[in-house]
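Alright, structures below, take your time with them.
No lab work stands behind these numbers, since they all come straight from the coordinates. Note that the structure is predicted; figures quoted are calculated from it, not measured. Cβ atoms are built from the backbone, for glycine too; each structure is taken alone.
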Structure P
Amino acid sequence: MSEAAPEKIANEALPDIDRRLVLATQAGLPLHARPWHWLAAELGVEPGLVMARIQAMLDDGRIRRIGVLPNHYRLGYVANGMSVWDVPDDRIAEVGEQVGRLHSVSHCYQRPRHLPDWPYNLFAMVHGHDRQEVMHEVETIAGLLGDLARSHDVLFSTRILKKTGLRIGG
């Protein structure tokens, strides 16, 4: 058997292992010191293979990112407000980074304005134990932005939407 034969056999088996990895992780990973090793044990493969296949799927775009998605409600943060800000476009990257680093902000991003009705271009989701805490955190953001914040508003969540990623069947 040539050297190329084992590689060909391994490549033919990869779609199956990739599918098994997605199925095993689509509901999340356990809180474990070595989640990739745990996953490898669950699937009966070597940890190196799990890490290599996850990296390959990240590299080719089948997986965009791996991140922590806390359930804010379970942690007691039941008030959620999307703060929206009108800031100068030429400063948005700078101020967006500053706002995104705040402990109360789970995500912060730029969106296009829709003038004249919607002047806001910076969005920051703020979490708190109640609306008063959210408003306090929004005022912290206002203080951080200073005169760069020409206007802002807060849109409070009125219901919980189920958040899930792509799911494939077993």
Structure Q
Amino acid sequence: MTTSKPRSGTGGGASRTSARSARRRAREFALQGVYAWLLRGDDGLQEAGAIDAHIRDSEGFSDADAEWYRTLLHGVLRDAPSLRESFMPHIDRPLDELSPVEHGILLIGSYELRNHIEVPYKVVINEAVELAKSFGGTDGFKFVNGVLDKLALDLRPLEVQAASRR
């Protein structure tokens, strides 16, 4: 799994665009780490350090928000069982039938929805959909969108309701 160069924004607000790009890159690298962890089949944290070191040595890592990457990777690996419990009611297949990319994206999206309310739920879902479009199967983004939409209603009902009234 490799990452593509993020698209740079045009127009005003250069620092805002840069921050967004750095966060997007952080999510891409976190997905690579979660993907590697899922492929190793180890639900323990023994591999986290080695995966983290390998990802940090990747080309382009300096363009990512390193702190956000660390937060996502280590948070997902630490909380994976409870994150799965939160999205399992919303998936239409057994966990072992999810592609590792979709599984990783759902873990990251679930982690952000649950633990980082400072990130609007629509941003979390949009970023997850973009990851799925870049790295997942043909219609994987639709699946990810549907699951995280339902999970957002579970985890952030007031925010979702307020957004639907606008």
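If mean count of other Cβ atoms within 10 Å over residues 66-73 is computed to be 19.4, which of P, Q is the source?
Only one of P, Q returns 19.4 for mean count of other Cβ atoms within 10 Å over residues 66-73, namely Q.
Quick check on the output: 2.5 is distance in nm of label points 7 Å out along Cα→Cβ at positions 26 and 154, derived from one of P, Q. Which one produced it?
Q
When FRET efficiency 1/(1 + (r/R0)^6) of positions 34 and 130 (r between Cβ atoms, R0 = 35 Å, to 0.05) is calculated for each of the structures P, Q, which structure yields the highest value?
Between P, Q, the highest calculated value is found for Q.
Name the one structure among P, Q that helix-only ellipticity at 222 nm (-39500 (n - 2.57) for each DSSP H run of 4 or more, over all residues; to 500) of -13000 was derived from.
Matching structure: P.
Of the structures labelled P, Q, one was used to calculate Rg/Rh (Cα atoms, Kirkwood Rh), giving 1.12. Name it. Display every interim value, and only then the final one.
On the way: P: 1.12; Q: 0.95.
Structure P accounts for this read-out.
Using distance in nm of label points 7 Å out along Cα→Cβ at positions 74 and 114 for the comparison, can you identify which of P, Q gives the largest number? All intermediate terms of the calculation are to be shown ahead of the outcome.
Values: P: 3.4; Q: 1.8.
Comparing P, Q, the top value of distance in nm of label points 7 Å out along Cα→Cβ at positions 74 and 114 belongs to P.
When relative contact order in percent (Cα under 8 Å, 6 or more apart) is compared over structures P, Q, which one is greatest?
Top value of relative contact order in percent (Cα under 8 Å, 6 or more apart) goes to structure P.
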